[in-house]
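The data blocks that follow each hold one structure.
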Structure P
Amino acid sequence: MAYLAYSEVTDSVFVLNLPYIKFGMGASKEVGYEARRLGITSALLVVGKRLAETKLAEQVRSSLESQGIKVEVFTDVHIEPEDEAIVEGYRKIKDLRVDGFVALGGGSTIDTAKLLNLLYTYPADLMEYVNRPIGKGASPPGPLKPMIAIPTTAGTGAENTNVAVLDIKRLHVKTGVSNQYLRPSVAIVDPLTTVTMPPMVTASTGLDVLNHAIESMTAHPYTARPAVSSPAERPVYAGSTPIGDLFAPVIGWVAKYIRRAYADPYDLEARYYLHLGAGLAGLGFGHAGVHVPHAMAYPIAGLVREWHPPDYDFGYPIVPHGISTAIPAAYAFRYLAPYNDEKFRLVARQLGLDDSGAPRQVGERIFDFYMKLLEDLHVPTNLREIGFTRSDLDALVEGAWAQQRLLVLSPKTISKEDLRALFTEML
């Protein structure tokens, strides 16, 4: 009955900002129709350099042009968006005459397009929009240009969210921009676009789906938030809601299908349910939010010095977002299970685990399941495997502590000491 709580000091409202979603095999061929329906006459196609040379990108461009839409192409997409690169990208497009955006790619591409759309529509210093306390957390004064997102990875759910994640390079920290206007106008979700994902990309993005689903469902209730003095101050991430709880089966889908997709890229049943699950989990966490694993993931990604994951040949060290959330997830879920007993028992059932016994026993079973899953997917299970040492502990804690917009959603109030204990376990 937690969702029925009401008082003058806590909020009693959440906002489900639903996108227009077109899902199915071959749906990406209809992008031209959707762009024309939105009134787009000149589009900026945001796509990574490698993907831009594929038949899929050619197909998307042809579909747009068949509707009389002029297409400009932007390919300066980083595997993890960085503030400096976004600002430089904006400088390159600011004098173009476009009235809509199309993003083709994974979460980094979609987030890049969101941020370019934001700066193109309402030019300002990027840090004006970056979430507090790192930036000023300003919201644009109105809607952005129409945007269509075509995800080619089954993980981030970025096509359905009001959030864009990026690295602040000088601070070595990952954060984001969150506001109601960032969500794409249309999400075209086509499982066939994911069959070219290599194994580690499949693993990373699939683990991100799992974490989105678990974190959004186990977050503190939206009614636990302090009341807002104005609707404009209500955060995008509200806390868990009855709507978000409906997407619990996504947890079971990932548990069932991620190993299959990892082993066989052309297992279309696995690709179908992972891509559908990514979208539904995006709807769930897009309004409910995520918490401790994602907060811990940001400094992990921002501080990495030497790890080069398989299938991510970009010439520089990187921890892909899904992996950076997956490494701390098992440790965090084990620790938090007693503080949201009912929801973590539901997580256990969705994973096919025994949900009986004391809360800490349930947490241990989830931990063991997660560790085995990471091992099967050849994903690191601790920070030592990706080059971190005890000397990084203070920086990791401070980086996670800066993610207050996420930490406040934890089912338990998180202190720096909690973060230090969790990072120490991982080292």
Structure Q
Amino acid sequence: MASKTKKQNRQRESSFSLILISLTVGIISLLQNKYGQFSDIRGFYGMHFFDGQHLWPFSEKTLLGETTVRHPVEYPALTGLIMWLLSFFVSPSDTAIYSYYRLTASLQIILFTYSAYLIYKLAGKKYAFYFILAPAVLYSLNRNWDIWAIAPMLVAILLFERKKYGLSAVLLAISIATKFFPIVLMLPIAIIFLREKNLFAFIKYGAVTLVSWVLINLPFAIVNLKGWAYFYEFSAKRGLGSASFYEITSIIFTSIKFNSIHFYILNITIFLIVTLFLIRLKQIPNLLESSFFVMFAFILFNKQYSMQYVIWLSALAVLAISQISKRQRESIIYIYILWQALELAFQYAFFQNILTNTYAKTETPMTIQVSTNAYAYIGVVRYLVAVIFALILAKHLRSKNSIEIQQG
């Protein structure tokens, strides 16, 4: 009994230290960008709420003192709702955009800490620290609202691993209704259930997810169907560019031109590769080790590469690393650290290149200038190392998977 109590006390102390450090580094990340430069949070408040009318975000609107008609927010239902509700806590003023940004960022630091705790519960304290101390994660934490979707996604994974499939499906639906990215987790979930020869369980899980998503979205669609659908139309019609594989490649190889056909071919190809990989593993994979690969496939050839995408990849990467053998974990963590460093360099180069080009013909050019070519070459290295990390992780997972079969 005493031994059990000591263990519980150690776990509480471990949890407390993780929470304290998560909050600390989260606050530091806010302080290094306390005015929200290059943050959509600040920008969207200015575009939709700065006049204090708190107009519904999923509708066309004209702000006070303007004649321009603003389009609905290009985000899923729950993210738009979060934006709107938080606007009521900020009074219109010359500095309202900063107040709104800091309020949102403060809540996101709490969600970041909760996400770290979930990783701790899923994989252990060490892997939670790999996540919260990743500089690229901290640098991009408050660029957008992604952490609001990442937290429920991690809860869905935790519940799935505990075989609480109904609650897991509901949380996954909440995450999808917030960002949509976690829809890709349905692929490994399908593979797991089908390889277990449990078709009914998959149908039930998928049905609960779909019904929950519909119930969440239905009120938004009823209030303004066109405004609710704007996100999906915008995403479908969105062009290629902005830090994506397509932009980086086109800068270096100017003769190469991409269009939507290439986008679909590359995405279909990489998802087929990931599907075959997961199907051909000798042992049925779990959701911790398989989620990273589908999210990586989804993001790698995305139309755009937004800097906060690294938060999704890092959270799922550390979960996957925790599932391979101990010897292999120690070697791949160095590649993980290199990848994170390059993510940070890529983010810095991206924003510094924007500033360099913006102030190039003014009387006060940037002190630290990053040319478009330099930014592109850093991007190439970042993409290559990210791919190498994913390939080595896949190799280690396959190796561990085969060894477990032999031992079994």
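Each value in this text was obtained by applying a stated rule to the coordinates, not by laboratory testing. From a predicted model like this one, the values you see are computed outputs, not experimental measurements. Cβ atoms are built from the backbone, for glycine too; each structure is taken alone.
Quick notes
- Structures compared: P, Q; top value of mean count of other Cβ atoms within 10 Å over residues 138-145, i.e. the largest, recorded for Q.
- In this comparison of P, Q, the computed figure 23.4 for mean count of other Cβ atoms within 10 Å over residues 186-193 is attributed to P.
- Which entry (P, Q) yields the derived value 47, 33, 32 for Cα extents along the principal axes in Å, for residues 130-249 alone: P
- Which entry (P, Q) yields the derived value -24500 for helix-only ellipticity at 222 nm (-39500 (n - 2.57) for each DSSP H run of 4 or more, over all residues; to 500): Q
- Ranking P, Q by mean projected area of the Cα convex hull in nm², the structure that comes out highest: Q
- When mean count of other Cβ atoms within 10 Å over residues 146-153 is computed for each of P, Q, the largest belongs to: P
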